[in-house]
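The data blocks that follow each hold one structure.
Where a number appears in this text, it was derived from the coordinates with a stated rule and is not lab data. Bear in mind the structure is a predicted one, so any value in this text is a computation, not a measurement. Cβ atoms are built from the backbone, for glycine too; each structure is taken alone.
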Structure I
Amino acid sequence: MNNPEIEPGLQPAQTLRVQEVAVYRGPHLYSRTKMVRIQLDLGRVEQYPTNLLPGFVDALLKHVPGLREHGCSYGEPGGLVLRMEEGTWLGHVAEHVAIELQNMAGAGVARGKTRSVTNMPGVYNVMFEYENEDVGLLAGRFALELVNFLLPIELQGLAGADMIAPSPLALFAMPEALRVLRAMHSEIAFGPTTASIVREAEARSIPWRRLDNSSLVQLGYGKHIKRIRASCSSLTSEIAAEIASDKELTNRLLIEAGLPAPLGTVVSSAEVAVEAARTLGLPVVIKPVDGNHGRGVNICLSTQSEVEWGFEQARAHSSQVLVEQQFVGGDHRILVIGGRLV
């Protein structure tokens, strides 16, 4: 589509630019709902609300027909379409697209909001609810890529999308993007037991969050926290033992609790392990994510060849390998029997 008001020959390298990405996993400044926030600079597109982009709304609805049901500020189906016909900015549009892409993938989300950033003209915080964090982030990226794709060629350009999530697609295409989101949602969807407990928690206004891509779920916050994995609960020690056997999850939960723990990253190849080690700072520790008894764990890895060797040693014991910062200190193992340290 062409817009005659756009001066010919002006084709900026980037128009839309992602400046920040945040994931809120509990109550936060903007809502009690867990949300993704993408800070988006519209650049030149700030001058082009949807009513100044001929054909944009019709093309968008063709790709994402479910947007017709979004009520937006009007509170009834068709409200978003009316807002776009009157003229709204593309950050607001991307918010609704990210929500609808998740729903098309099989999630059930609805809440979102987009607000301008104070003293930063053309910059918006685009926020939308998610059910699964990874699906939500990728939906956010695909939403921006779709919006960018539908712009006149003179206004196209998207920078910083990798800050949101890496894309498995070499080139964005809506059918492929939807296929990826549906497959991802299906792969990590809750089983029937966990799903029924989560739905009951929602019915009782109990906040919940998913802690991994399996079925580990946290109910409540602070001192009221309870955790479940399918039909098992943290009223027994089983879940604690399972968490402790997953080194990456344990680290993440310690850091979220404000306790000192080494930063680390899960890697899938020796090359990525070397890159992660350089980012974290040498020397590093490399270990299997779910090993025990110290098998496959190696410390003081300071060179590329040592890191590559450490990766192969760890991979022999686990399909996932963790590269971590090295902390120096004492190693203590304790045994508690009947509530007493023995």
Structure II
Amino acid sequence: MTVTIPAPIRTRRQVFPFTAIVGQEEMKLALLLNVIDPKIGGVMIMGDRGTGKSTTIRALADLLPEIDVVAGDPFNSDPQDPDLMSDEVKQKLEQGEAIATVKKKVQMVDLPLGATEDRVCGTIDIEKALADGVKAFEPGLLAKANRGILYVDEVNLLDDHLVDVLLDSAAGGWNTVEREGISIRHPAQFVMVGSGNPEEGELRPQLLDRFGMHAEIHTVREPDLRVKIVEQRADFDANPDVFSQKYDAEQSALQEKIVQAQQLLPSVKLDYDLRVKISEICSELDVDGLRGDIVTNRAAKAIAALEGRTEVTVDDIRRVIVLCLRHRLRKDPLESIDSGYKVSKSVARVFGLELEE
């Protein structure tokens, strides 16, 4: 006799709600701004073990609204944006073929520490290519991460070459695989989030500079807050559905806020005088290159959009500039990253503000 067990109503694993996370405001802000404008260039999160880094990033991916993707496409191609489309989809559209689309949750791809370059970038099956005359491509993690979030835990322990490959793809928005004269490329535009523990070593300054923002997180010291966090976790583990329902309204409101900010972002203006002052701060702090200026400009616009405004204020710049510059001040790999004091001091001088304690 065969017994049929009904399928559970909820087939997707419940994720801790983003709006329920207590504290760690710096990390949460950096992640939200990168989701609003992925061109900021990702976030490096450094902090103590057990401070909820992975939980927060998974919660953010779960919070984001579903996106339209081309059905059956391994690269999560956008049916509207040619920059986020695979060559195969573009070809079909150029030939006037109709393409089916589906709604899909934003992907969060975990990069394992032992991953090889082939696993990350994808591989070309040379034998099949030569025998059948087709470009036989096995997509890697970068294909899966297109239009999503790529999370690398313990990024400071990852091979420098692999970090370079990831950051190149994140910056350019494309991944190219070449082997034996065969070349294949596909869109790979994602928010790269790296995390690590400073005790296990820092990234080289050249690689650290490639991350748009750098957030520091610390273990909560206040006993009341610690108790609240422990109780929340226990409640969630005991009954994820009931716990999550309490935050449904807040989750929906934040999701709507993110969508509106993404739509508003192209309209946000940053005055020329403020742009000059940002560059003056970067110059005064001896920041190499122009990446610091560019990222600060983008982040200031993103925070204005998040709050529903089309004009960037001095306060917007003050709130994001430490996150954008603190990791760019380190010239020597043996130096520790500035806590933000040097940046805040320079901001206070250039904008004529009082230095916050």
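Points worth noting:
- The maximum of distance in nm of label points 7 Å out along Cα→Cβ at positions 198 and 230 over structures I, II, that is, the highest value, falls on II.
- With distance in nm of label points 7 Å out along Cα→Cβ at positions 62 and 254 derived as 5.5, matching label from I, II: I
- Which of I, II yields 69, 57, 42 [Cα extents along the principal axes in Å, calculated]: II
- Which of I, II yields 2.4 [distance in nm of label points 7 Å out along Cα→Cβ at positions 54 and 302, calculated]: II
- For 1.09 (Cα Rg over 2.2 N^0.38 Å, for residues 30-221 alone, calculated) the corresponding structure among I, II: II
- Sorting I, II by relative contact order in percent (Cα under 8 Å, 6 or more apart) from high to low puts II first, with the largest value.
- Among I, II, structure where distance in nm of label points 7 Å out along Cα→Cβ at positions 78 and 246 as derived comes to 4.6: I
- Origin of the derived value 0.8 (distance in nm of label points 7 Å out along Cα→Cβ at positions 270 and 286; candidates I, II): I
- Origin of the value -13000, where helix-only ellipticity at 222 nm (-39500 (n - 2.57) for each DSSP H run of 4 or more, over all residues; to 500) was derived from one of I, II: II
- Computed 0.35 for FRET efficiency 1/(1 + (r/R0)^6) of positions 206 and 318 (r between Cβ atoms, R0 = 25 Å, to 0.05) - originating structure among I, II: II
- Top of I, II by distance in nm of label points 7 Å out along Cα→Cβ at positions 110 and 174, largest first: II
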